[in-house]
Every structure is written in C-alpha cells, then in structure tokens.
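What follows draws every value from the coordinates through simple rules; no lab data is involved. Since this is a predicted model, take the numbers as computed values, not measurements. Cβ atoms are built from the backbone, for glycine too; each structure is taken alone.
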Structure 1
Amino acid sequence: MSVSVSFDAIRKDFGSVRVLHGVSFDIAPGRIYGLLGENGAGKSTLMKILAGYETATEGEMRIDGVARQFHDSRQAEAAGIVLIHQEFNLAEHLTIAQNMYLGHEQHRGPLLDDAAMRADAVRHLAQVGLNVDPDTRVRELIVAEKQLVEIAKALSRKARLLIMDEPTATLTPTETARLFTLMRRLKAEGVTLLYISHKLDEVEQITDEVIVMRDGRFVSRAPTATLSRQQMANLMVGRDVSDMFPAKKPPATDAPVALKVSGLSVPGWAEALSFEARAGEILGFAGLVGAGRTESFEAILGLRARSAGQFEIAGRPVGLRNPREAMQHGLTYLSEDRKGKGLHVNLPLADNLVLMTLSRYARPWLSLKAERAALIKAVTDFGIRTGDLTLRARMLSGGNQQKLALAKFLHPAPSVIVLDEPTRGVDVGAKRDIYFLIQQLAAQGRAVIVISSELIELIGLCHRVAVMRGGRLQATLGLEQLNEEALIAHATGTH
C-alpha cells in the first residue's frame, strides 16, 4: 500500500536557469511530511517531478527502490502518486463529478456510467465534508468548495502517496480540522503524505517530520516535535524573522472616516451591513467561509448585485456602479484570486502594473520608457524579486506575484484599499514583507481593509477586526479584545 521515495542529486533547469541544485533525500512510507521553503525554494518543482508534471534534468528518482521517471501525471497516478495543485486544476464549465473523473471515466460497456461516477463522487465529497450535489457546475462553487473538490478528486485516484500543496489556503478552521482528521486516517491506512504549507502552526500540528528547502537545495530535516515554529521559519529564510508583524501605530483619535458603508444588503450574502474605516487604520474582517465578507466588498465595488446600501468616501456620498468608478473615488479592491482576477498572468510585468492607469502613459501614444521607469520603481518599492523585467507575470513565484498585484492596485494611489486574503499561498518571508507594506500604507494615512481567514494575521496586523456570520456583522473588536478565542466565538455564534 505505502510508497517510499528516494531523490538522488535531482537537478532541474528551465532554459539557462537552474531551479533545483542536486536535491537528495528519502521519504519513508506511512508518514506525514511537512515540506517547507520560501516561494522559489523549489518545493513545487520537485513535487511536480515526483508527480509526473516535469522531468528532472539530471539525477535519479526511485519509487519503492526502483528507478522511475514519469513522463506525465497519468503514469504517476498509476503508481499511486497524486498531486493536489496549489492553483486549482478544474474545468469551470463541467460538473463536480465530471471534473473528478475527467480522463478516468467509468464505463458500463461502451457507454459512460454516469450513475456510478456520481455515486463515487458523493462518497469522496463526504470524506472531505462537502455536502454539494455532484451535478453542480464548478463555476458555481466558492473558492473553498473548489479546494475541497480538488482534495476529493485526489482521493478518487486511490493515492498511495498524496502531495498537498497549500490545501488549507481557503479553508476555515473547522474545514481544516476535518481535513486533518482525514489525513490522519489516510496515514493509518498506510498512505504517505507530503504537506506543503506556509502555515507553520498547521505544520506543527499535523506532520511527523519537517523537510526544509532553500534556493533549490535541501537544507535540513528533523522530527517536527523537535522544532519550534520560529526555528522552522528561520530555516526557511536563512535568517531570524522573529519580528513578523510591524509595531501597531493606531490612527489618531480624530482621524477622519475614509470609508463609510451603511445598510448594505447583498441578496443571499449580506443583510444591513454597516461599518466605518478611518484614515490610517487597518480594519480586519473575520468570519467563516460563506459569512459574506468577500461578497459584500464585491457588491460595494459593483462586481456583484446589491439591493441596498449607501457609501461615503472621505465624507462625501458616492455612487459606486463598477470598479472604475470606485477607483476614481479612491477605492481599490485586490481579489483573493490573484491569478484569476488580480493579474493577467500571460502579460509582462509592466503591462500588469500600469493596466489600471494607462491614461498616465498614453498621451496619446504609450510611453514604454515611462512604463519601464514605473516598473523599476515598483520592483524596488515592493521588493519584487525578478532578474528580468521583461518576464511574464506567470513566471514569478507566488509571493512575487502577490507583490506585483499589490503594486498594480496601489498604482492609482487610492485612499482606501481592500485586500482580500493578501498573503494566501505566500511564504513566511513574503508575508512579513506584505505586513510591513500594509503598515506603511496605513502610516501614510490610507485606510486599509484586510479580509483574512488567518486569525493570527488579523490579530497581529489590525487595529480593529469586524466579525461576520451568516451575512451579518456580529461584533467589531478593538485592540484590547483581539484574541483567537473571541474571534472564533463571534464567527461561530458561540460567544
């Protein structure tokens, strides 16, 4: 049942760029490993080699003692090795069941056995705690539900070695706990699990052993119980990162209200939502998946229909019909889906950066010189790591993509910035950079609203946190009230 893996001097080159430098380590069967490293450390590339999505340039990989090289993911899956990608690998227009069995269809004679596939889909969805009709189109699901479908799809492949790349990035604490219960059961059944995550509290909770990579190289390994989270973080980045959050500087008591929302109602998602964000304040929004946080802000921006709501920016009533109008009034929103809604990943970095402010650079002809100068400044200001300014956005690591997205949405110089899951899927070093950037924005007198599923992030970063449940605002907690127990209690209705 179990799978053992041995990597021996694995190298991987993309053109002239070497991303893996002779990586060697073993994976024993029937254990849960935490694979740690910053974005760009080579973790995902190594796992793609293991799962058949890439081939090594040099070196040898042995599965159960036998040298293997998979030429595609189907070969790896036939050997019982399945990768759950960090970015969703789903066909939006197909149903859940069709996605789960795409390329692995079940037949009854010459015909597809839809009934059997639906029944199996229901069983695997129940394993991950998703009670949704398998005939539902994937495009109708929220982000967290899509993540659970990915996990259920992997389970349907009868994995002996399961690779999970940031599986809890969009899950609530309750859904994460359910996933961990499932992982422990799979381990007890002999399945080997490789768990890639930047959430070190989860790594500490669920893994048996930690393997650390940095800059395309194996750094160290140790039993999880022998390492503190601080030690894990330091091994990942190669330096001390004890000061994860910047010092909080509360806004002045007489700071003006930058954004006021009154009586916002979003059909099916929010009812009579009212709140204020002041200049210089970092206001957090907490809540379980489905609480209506993202949907409320999409409605404010005109991205989703609303049935009621009045808005004031800098004390003046405004009508917000679409994101362009919102931007003109000084309000921008960075979606939680940076690749789907935040960036055009197949466009170059400069094109992404200036897309919202093209009128600055086209008078009437586009000034490539001015565009490049703006990109150089953004790379410096936001700490975007790239050796080539002509790269396309998809070639950046996750953390650097997020920094580029932040630079893009801040380029219009907004007075109110809404950041939805701003550190989703980025490493500990990039997280720290983003936290300090957010603090700088507030220090400049801007209002910053942070929607996050990470309670530690909200507590460490925000001056106040608004908690939503079932589309309604339950409480707004000040500095002295911010702790995990209070946030969870309000979010679950057990306060």
Structure 2
Amino acid sequence: MLPKIEKISVQKQNISTAVLFQSFKSLSKFPETDVRYLEEKLSKETDWIIYKQPQVYFFHKTKDDKNPGIQLEAARKAGSKFYDVMKNEKVTTLQITGISGGNLTLAFLEGLLLSAYSFSKYKKEKDEFVPSEIFVLDDAVSEQQIVELQTLTEAVFYTRNLVNEPLSFLTATQFSLEMEKMGAEAGFTVEVFNKKKIEALRMGGLLAVNKGSIDPPTFNILEWKPDIAVNKKPIVLIGKGVVFDTGGLSLKPTAKSMDYMKCDMAGGAVVAATIYAIAKNKLPLHVVGLVPATDNRPDGNAYVPGDVITMFDGTTVEIKNTDAEGRLLLADALSYAKKFKPELVIDVATLTGSAEIITGSQALVAMGNSAENLQKLKQVGDEFYERMVEVPLWDEFAKPLKSNIADLNNLGAREAQTSIAGKFLEHFTDYQWMHLDIAGVAFLQEKDSYRPAGGTGFGTRLLYHFLKKFN
C-alpha cells in the first residue's frame, strides 16, 4: 500500500515539510538566523538536518556534483532518511517542497516511497509504516510523473514480495498464479505451459532441473502488445525462475550458500514486474516475457553429473554440476524466443556467485552481443543507480564448455565463470541479446538506505527506464 500523493501549487501550513534546495539564497523566506544555522551545519556535517517546531522540518541541500547520477542518488538517500524520520515521529501527512528542480524532487520522493516497503505477511506483530498523504510542491514535477513513479514503485514492491516469499508458498505453480494476478491488474496477458506441454516441446533443460522436484515446472509467457506499439518486432525479456535452489545433487556446501536461495527466481520476478509497470503505465512497446520456473532439489530421480540432456533446440549438454542449473532453464527460453523474431532479447538471472565477487552488492554484471544497447543500459543504470559492469564474451571462454560426449557441458572452468556462463547462453541465441547477472544485487542481508534487507527489486527500475527510452 502506497500513500496518496497530490501535486499542489501553494505550500500548506502546519504540516511536516521536506525542503530541497541547492543554494542557501533560495531560502530567503525563512528567518535569517535559521538560514545561518543551516549554512553552518550543512556545510560542515551533513547534507540534511531536522527541525522540530512542532512540525518536522527536513532540510536537504542537494549534492553539488557534475555527475547527475550521483546528485539524484543523494536525493534518493535523503528521501529515505526523511522516511525514517517520519516513521520515528509517526508523521502521516507531509509535503515536499522542491527548489532544486523536478528530477531531484522526484528522486527524493522515490527514495521515500521505496523505503516504505516491508514484508510482514508472516509476522504476528507487523512493523509497517506508510504515510497516508504526501503533497508535492514543485512546478517542474507533473501529475503524470507522480503517477508513473507510484506505478513503478508498486512494480518494485511486487518484485520484492515475490523474492521474499518462501518455497512453502511460492512453488513454480504459485509463481505462475501470481504473474496471472499481476497481468489481470495491469492489462497484460499470461499463458502458462504445464509439465505436459513442456514435455511435448522437449524443453530438456527445464525438465532436467525439475526431475528432483515433487512439484511440476511451468513455462510462462507474458505479453503486452498495445495497438500503438512503436516497435514492429517485440522486445523479449527472459527471467530465471528457480523458486528454490539447493544445488541439486551438487548440493551447495558452504555456510549461507543455500539459506537465501528462495531468491533464485529474482530474474523472473524482475521480468514480470517490469512488464507490469510497462503495461500499467501504457508504454507504447510490444514486450514479451518468458519465465521458466521450477525448484532444484536432490530427490531420488534428480538429474546427476554425467547425464546428457537434449535442449529445446536439439543441443546436447553433458551435466558437470547440477548447481549450474539456471543456464539450462534460460537456454531453453532463449531458444524459444527465436519464434518471436525479436528486435532485442534481455535475460535476467541470479546466475553465478562469481558475479557477486566482481561487483558485490553495488551493480549487476552485464554482457552480450549488442554494444549499442549495453552502452544505453549503462547510461540508464548510472542515472537511476542500478548500475552495471560489463564483462567480455571472448571466444576463449567457449573452450572450457567443450565436452567429449556432447555438444557442450554446463559448467566450464572455475575461473571467469560469469563470462563462461554467458558464453553458454550465447550458444542459444541468433539475435541482439544482453545477459544481466543479478546474483549480487537481488537480495541483501542488511538494509542499505532505500534497499531493504531481503529482496531488493534491483533491475526493475533499470529495465523499465531503459525500455521507456528504447527506440
């Protein structure tokens, strides 16, 4: 539940207020003694400060930086701080006064809204706080921008909720039902292939990973196709949907390596939520989402190292490690995507632990064969602070994927594993394609400003804004 947000043209009296400004000269309406105090404090200690008189006043001096992405992120973090103040003071009605320009006001509001998330479904005592009303006073901010931001925030919350749900609720079948609910709400279609249909299609990667599970797999096709779509060929988003990953018979061995593996479907959640935001905001784009879903468990009939499986496109793969399962699901989906004759395909997955080693929790790892789109994605990521680091897909990375008994093996070498996994996926593409490994950013152990502990929703804002600018 998000607060009601209303654009206003005159500042309201006697309610808590956040004031965003770039220059102390713009605070001329405030008492001179107050401005001098702010100037001293904000120059030496911090970029924000709180007054109580008795309403809460939150002053944020927006960051003076030539990099607009850093400016915007500082505003988001200040918005998150303001939310913490509101929660502590139990203030439910507030206003934001922007004297810094519309983009910074929106970023401040975004940081505040993204901080208002909690996942209390399974708690007897809820720790939830959402302001009831927010007023925005900034001529540079439109009502349309506010509505768009609210919808995108809802989409991020959907991503977080799905990632935070345990396997005891979110089986592959339930994941499909949740996506159908999102489609009904936002206006996009969802078609779900059951196990019998998946078997008929001979999606060997998805079926192999599912062999150890007592629950059936699903293959989900989400589509938003408005009559006014500007792209003649669709953009296809593919999300890994492993609702829990034990590693299979190659059981995850290290401390905490399995504890949070309910998040292994974060790529699928990002894809579903991105299409939700696109559809609800009625962007004029034809977008298709593909989400193969299953859990990966070590039951008696589970696939084993040494097995050879046949993928949807006929490629044979020798299994070297059953914990390298995400690439098998994605490979079937990447091959299936060819039927749409796509303009661009983007897959999103918590694919390799080595991606987290590269970037920690600060950025996703990207690669692909579309240099222009990778550059555009990087620019969007810098602006909205869902950043990316590109790694290469050199031909040498294909060598470890050779097999003596099959076309490929599913593991390769330990070194450069993130690129090698991408090289495996590349085999199943014949179109413009980008691969986004979100292993380090999809789930946090501790809160980081407006990104909560647990599912972060990282990637939803990035893909939405990238596709909004797509042409």
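Here are a few things to note about the model shown:
- Cα Rg over 2.2 N^0.38 Å, for residues 297-408 alone from the coordinates reads 1.19; which among 1, 2: 1
- Identity of the structure behind 22, 55, 23, 1 (criterion: P(r) over Cα pairs in 20 Å bins from 0, in percent, calculated), options 1, 2: 1
- Among 1, 2, structure where Cα extents along the principal axes in Å, for residues 169-424 alone as derived comes to 50, 38, 36: 2
- When Cα Rg over 2.2 N^0.38 Å, for residues 377-448 alone is computed for each of 1, 2, the largest belongs to: 2
- Label whose coordinates, when distance in nm of label points 7 Å out along Cα→Cβ at positions 49 and 137 is calculated, return 2.0 (choices 1, 2): 2
- Winner on distance in nm of label points 7 Å out along Cα→Cβ at positions 9 and 185 once structures 1, 2 are ranked, highest first: 1
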